[in-house]
Structure 1
Amino acid sequence: MQTVDRIHMKAAIEPVFRVAMEVEHWPAILSHYRWVRTLERRGTEALVEMAAWRPFGRLRYPTWWVSEMVVDLPSAQVHYRHVRGITTGMDVVWRLEPLAGGTEVTIVHQWSGPSWPLVGAAAAEWIIGPVFVHGIASRTLAGIKRYVEEAVTQ
């Protein structure tokens with residue numbers, strides 16, 4: 001399973017990258033995040049616990065995972081490896097690229113699916129990736145876009 005979410009933000013790369021790597025602040029700016037906790041920190045590496053809501057109309061489905069996070073300052077990337085939760089083994093990379101008038105942000109999630117006999121890969125490809133992963137990642141990018149673009153205009 002692979003999902004790719006991309007958005008252009010009308011803000012310089014520095015503030016966008018700062019928000020992308022300061023995940024502890026996401027619940028304050030992203031309404032679908034329930035919490036983000038740093039469990040361990042070692043320089044540019046951290047173990048983070050994240051929980052978000054995946055809305056379905058008026059209903060909200062709770063999601064939760066723990067990731068090893070590595071911030072790559074020179075390349076303006078943030079890497080995650082999910083180590084706990086249903087998405088254990090998922091690799092995620094946030095790539096930020098300065099473009100004229102702003103920053104292009106791309107999030108790529110790659111995963112072979114849960115270790116459920118017979119249905120794991122299908123569940124990842126047809127439900128978990130497009131419904132849950134994309135549903136949360138697209139809201140995260142849209143929320144960060146609103147936040148950094150509002151900060152630019154103030």
Structure 2
Amino acid sequence: MPRVVVGSDDLYPCAREAVEYLKKKGFEVLTEGALKTGRLEPWPIVAHEVALYVSRGLVDFGVLVCYTGTGVSIVANKLPGVRAALCNDPETARGARLWNDANILAMSGRLVTEILAREIIDAWLSIKQPDPSEQENIAKLREIDEKYRLRL
């Protein structure tokens with residue numbers, strides 16, 4: 001069963017919907033932050049926890065939500081091997097997977113409705129492999145990541 005971790009600093013409708021929708025799609029869903037505790041949690045801590053799962057290869061991908069989605073994206077991208085993309089529409093989510101091989105989907109709790117969250121997740125999941133024409137760029141991204149991983 002594929003595994004995903006979903007984290008949010010607050011109980012946004014799109015975050016709760018992401019958990020339920022991914023479960024319906026057959027994922028084992030782990031939760032972090034407000035989705036786990038039921039109360040407001042610091043977004044840097046939530047993003048770090050989700051990014052650790054992804055960086056360590058413990059899940060297939062992650063989902064993060066905060067008010068704008070920007071803060072959790074910034075924090076998640078600090079960890080080696082993480083490629084978090086802020087996607088508040090389906091086409092951006094599709095492109096993030098297709099052209100950037102993103103492994104964390106970040107969304108805005110303010111902008112993304114439950115319906116839109118499902119559409120964004122469907123677009124994200126529709127891409128099984130990156131675009132072959134982007135392999136060289138994705139390899140360069142990994143090379144840069146590895147260069148700085150060694151300095152940690």
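Nothing in this text is a laboratory measurement; each read-out follows from the coordinates by a stated rule. Since the model is a prediction, treat every value here as computed from it, not as a measurement. Cβ atoms are built from the backbone, for glycine too; each structure is taken alone.
From 1, 2, which structure was mean count of other Cβ atoms within 10 Å over residues 4-11 = 25.0 calculated on? It would help to have the intermediate numbers written out before the result.
Working: 1: 16.8; 2: 25.0.
Only one of 1, 2 returns 25.0 for mean count of other Cβ atoms within 10 Å over residues 4-11, namely 2.
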statement: Output -0.68, -0.90, -1.26 (log10 I(q)/I(0) by the Debye sum over Cα atoms at q = 0.14, 0.16, 0.19 Å⁻¹, calculated) maps, among 1, 2, to structure 1
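Check the numbers for relative contact order in percent (Cα under 8 Å, 6 or more apart) across 1, 2 and tell me which is largest.
Values: 1: 29; 2: 22.
Sorting by relative contact order in percent (Cα under 8 Å, 6 or more apart) in descending order puts 1 first.
Where does the value 26.4 come from, among 1, 2, when mean count of other Cβ atoms within 10 Å over residues 60-67 is the thing being computed?
Values: 1: 16.4; 2: 26.4.
Structure 2 accounts for this read-out.
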- prompt: Where does the value -14500 come from, among 1, 2, when helix-only ellipticity at 222 nm (-39500 (n - 2.57) for each DSSP H run of 4 or more, over all residues; to 500) is the thing being computed?
  reply: 2
